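Coordinate-derived values only; no laboratory data. Quick caveat: nothing in here was measured; it's all calculated off a predicted structure. Cβ atoms are built from the backbone, for glycine too; each structure is taken alone.
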Structure I
Amino acid sequence: MFDFDDTLMDVYNGRRGAIEAVAAAIQSIHGIPSGEVIALLEIIEREMERRAIFDRRKWFLSLYNRLGLSLERGEALNLLRIYWGTWTKLSKAYPDTEPALQMLKPLRLGIIANTDGVNGFKRARMEASGILHYFDLIVVAGDDTPEVKPHPAPFLLAASLLHVDPEECLFVGDRVGSDIRGAITAGMETALIRSREESPLPNIKLSSLMDIVAYLH
């Protein structure tokens with residue numbers, strides 16, 4: 001089982017580009033310097049992620065409140081399209097993603113990822129990634145379950161749909177808080193990848209997805 005963003009997909013440019021594109025749109029509409037908007041959005045991003053709020057419309061509402069602006073529904077939807085459209089366009093699979101998935105394909109593979117806040121948005125991004133054909137199962141926590149990671153419900157649902165016990169699963173993610181803790185609570189073995197976090201919780205730490213192939217064989 002895998003997380004999606006920052007585990008299978010390199011979204012650094014996508015995340016940064018999405019914020020810059022929204023800031024440019026707001027500057028064009030309201031005349032507020034894009035640098036000021038970017039700085040505020042980065043603060044809001046950290047605040048919202050700590051609170052597990054993934055709906056960017058709520059991020060934009062907080063932004064507009066701090067800027068002293070009123071956010072109309074149509075404008076919010078336009079910003080949402082700009083944000084996720086840019087994110088998707090500028091994101092790509094890590095170089096080791098497909099080679100590792102090809103070698104792991106004899107196994108049953110799944111993705112457990114948190115929602116983008118609007119039902120269907122995360123699946124649309126996943127479909128645009130070009131790697132979904134490797135997977136037997138996709139669970140979007142917050143869309144397919146009321147709870148988001150690190151709640152164990154998404155992990156348990158994934159195991160149930162694959163007809164395996166959680167103890168038979170290895171979950172690979174890049175965040176200790178949402179990925180590793182949630183999978184452990186569900187009873188899964190865990191691997192932490194592409195992370196600077198120091199934690200004794202994961203069973204293994206990986207620098208590359210190819211390390212999983214060696215670990216499982």
Structure II
Amino acid sequence: MAILKIDKLTYKLPSGRELYSDFSLELEPSNGLLIYGPNGSGKSSLVKILLGLNKHYQGTIEVMGKNLKKMSEAKITHLRCSLGFQMEEPVVFEDLNLIQNIMVYLNTCKKKRSRIEILNMLYENGFSGVRNKKLGALSWGEMRMIEILRIYLKSPRLIILDQPFAALDDHIMDWVAKKLNSLTLSGAAVLATYSRPEVREHLNWPEIRLKE
């Protein structure tokens with residue numbers, strides 16, 4: 001059974017430009033799907049719609065069996081908290097250190113992980129040496145990696161990522177791809193947008209191409 005279902009999505013920008021017309025897809029558990037498109041093709045708009053941040057569309061979107069348009073804002077917020085997601089820009093608490101960032105993120109979503117579990121995850125991924133460093137001092141790539149690790153510790157059933165490979169070097173791109181593959185192997189469904197053709201060298205998933 002699909003954990004994410006889009007049926008005949010039609011969406012226009014306030015300017016009147018149409019980004020989606022009768023767009024449909026289904027994503028099942030343990031599967032990954034890439035959404036490819038150049039800048040301005042609607043990747044970020046799609047992510048915001050799937051997260052319930054934009055309801056100005058026609059069609060039906062079901063996330064974990066629930067129709068987003070029929071849900072209140074409070075219920076959408078609760079649903080969003082059960083997902084793993086990453087926006088186009090890193091969303092981290094720059095004034096908190098690495099461990100604090102992860103613990104606040106997990107506590108906000110009512111997901112319990114022990115400090116030992118978090119430290120082990122950081123050690124296994126080469127972050128133990130910066131565990132007490134504030135995230136504002138880390139590079140873009142490191143912050144993106146931390147976002148992926150937070151999702152990993154959360155263990156959601158559905159993960160929606162907006163441009164997780166943007167501005168990453170080849171080594172970090174490979175790291176992210178391996179983590180995303182691991183998440184699907186654990187049973188999660190993952191949808192990720194991208195615009196860099198070299199992503200295909202790291203992640204061999206089915207893809208949908210958006211029109212320019």
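Worth pointing out:
- Value 21.8, calculated as mean count of other Cβ atoms within 10 Å over residues 153-160, assigned to which of I, II: I
- Here the criterion is distance in nm of label points 7 Å out along Cα→Cβ at positions 89 and 161, and among I, II the highest value is seen for I.
- Entry that produces 16.8 once mean count of other Cβ atoms within 10 Å over residues 137-144 is calculated, selected from I, II: II
- At a computed -10000 (helix-only ellipticity at 222 nm (-39500 (n - 2.57) for each DSSP H run of 4 or more, over all residues; to 500)), which of I, II: II
- When volume of the Cα convex hull per residue in Å³ is computed for each of I, II, the largest belongs to: II
- Source structure (of I, II) for relative contact order in percent (Cα under 8 Å, 6 or more apart), computed value 31: II
- If distance in nm of label points 7 Å out along Cα→Cβ at positions 25 and 201 is computed and equals 2.3, the structure in I, II: II
- With respect to distance in nm of label points 7 Å out along Cα→Cβ at positions 33 and 113, the largest value across structures I, II is given by I.
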